[in-house]
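Multiple structures are listed underneath, in structure tokens.
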Structure I
Amino acid sequence: MRFARIGLLLFLLLLVVPVWAQQATQSSAQPAGDPQAVAVVQAAITALGGTAAIGRAQSWTFQAQMQGPHANGSIDYRISTDTDTGKLVRRDGTMKPAPPIHSHFVPALAATILLKESQSPEFTMSYGGVSTLDSKPVTVVTFYFTDGPSFPAQIWTFDAANLPVMIDFRSSAQIGARASFPFVVALSDYRKVSGVMYPSQITAFVPGRLPQTVALQSIAAGTAVPTNDFNGPAGDLQ
């Protein structure tokens, strides 16, 4: 019943989120965006720990309990900012880069994703206004690709404390060689680790199937940059 209620609230929320593209002059340091959207995102970055603390971490290790259609049980997991996705062999024998590993743990790094995209000229931001989610006020900001069709890349929903509580990954976010699944995810129960806020409960709404849940039991952030190994038991897909 809880998942059905969240799904219904999500449907209602998306009905009221305006979808439009913003055309504005961009700089190399920050994407174009209307002032309200930029203010909301900057407030969220501050609430999540601030630019310095968020940018310090380059790798993360997790212990989690997973339940759902892609993975179940106790999982040890690691993500880093290393961008090497490995190689695949073409039919003619030449090599090409492998696609990113789709991971259910990428949304745990909402702070890193938001900081990265807020500083990237690849994106522009639009303010979506104030709505309600689970009977609580929320603010919506939509990210669009600067160059490309004018449809949302991601829709972010922030609570009254300026923390992300829902992200609609219309287009995947990428951290190193890992990418988020193109699902809607709900984030909750934030905890501070090394000065940064991380959601310890992640629910991914898998189309046509039961939700995939990730309950983080421990999080450790570091500055080393190990390779990103494929983790099948955690539901990784490539």
Structure II
Amino acid sequence: MVIAIAAAAGAVAFLVLRGNGSTPVGRNRAVARYVALQGSHPPAGVPAPGVYTYALSGWECAGLGSLCLHRSLPHRAAVVIARHGPLLTVEVDLSAQHLEAQRYRITSRGRLLVWQRTRISILDVTQDDAHAIAPPTTLALPARLFAGERWTQAFHDEALPVQTTNTVAREGRVRVAGRSLPAWEIVSTSVTGGAHPGTERDVSWHSTRLGLDLRFSISRRITGTFPYRLEASARLLGLRPLR
């Protein structure tokens, strides 16, 4: 569930210079979002479509110049999975005010990133950016993982160039709902140029059998006129998705 920094960059200017809390995405709202994304397509494939709940901790801050005001993230996040044939959409609702989504094309190579979206709201001001990725052949997650595997992504999100280096650090086990599941630790570092330069470091524990991140963390820093930071850690709470 690598979340590219570029999608968030355009939204930073709209995080105004006043404190504001975050609210969790409620169950009914998350399921309604899944129904809207999945439509009439039968839920099939890996990961299983539906809504997954994660325990969440962290904060984000935005401002102007050297000023960056904080707001805490809720204690729960929703990850909405939808699948239309080879197209997989993964939407991460960190809060009702902060949504990030990626769409992938599933191929024999793995997941190819083709589109991404970020929507951030604060004090009735919302910035919603959704862009196709160029080129749409960027390998986001190989079909087969092994310790020491390394691959890079280079693409443009609108005018912003993004370079990401991904490394499979090791294989381990993660407990979810009382079960110990095998997973791969993947470390991803991104650098974005252009008008909103920044860096990001993501660490995820990915289950190839489930097609899900069992844990993930995001450390994002955008500099420039409108600085923005995000520090978030999430842990999957259950294996059966809501529908």
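Name the one structure among I, II that relative contact order in percent (Cα under 8 Å, 6 or more apart) of 22 was derived from.
II
Taking FRET efficiency 1/(1 + (r/R0)^6) of positions 125 and 205 (r between Cβ atoms, R0 = 30 Å, to 0.05) for each of I, II, which is largest?
Largest value of FRET efficiency 1/(1 + (r/R0)^6) of positions 125 and 205 (r between Cβ atoms, R0 = 30 Å, to 0.05): I.
As an exercise: distance in nm of label points 7 Å out along Cα→Cβ at positions 117 and 173, calculated from one structure in I, II, equals 0.6. Which structure is it?
Only one of I, II returns 0.6 for distance in nm of label points 7 Å out along Cα→Cβ at positions 117 and 173, namely I.
Suppose helix-only ellipticity at 222 nm (-39500 (n - 2.57) for each DSSP H run of 4 or more, over all residues; to 500) works out to -2000; of I, II, which structure was it derived from?
II
I have 23.5 for mean count of other Cβ atoms within 10 Å over residues 77-84, calculated from one of the structures I, II. Which structure is it?
Computing mean count of other Cβ atoms within 10 Å over residues 77-84 on every structure in I, II gives 23.5 only for II.
The numbers here are math on the coordinates, done by the rules we state, and not lab data. Predicted, not measured: the structure shown is a model, and the values here were computed from it. Cβ atoms are built from the backbone, for glycine too; each structure is taken alone.
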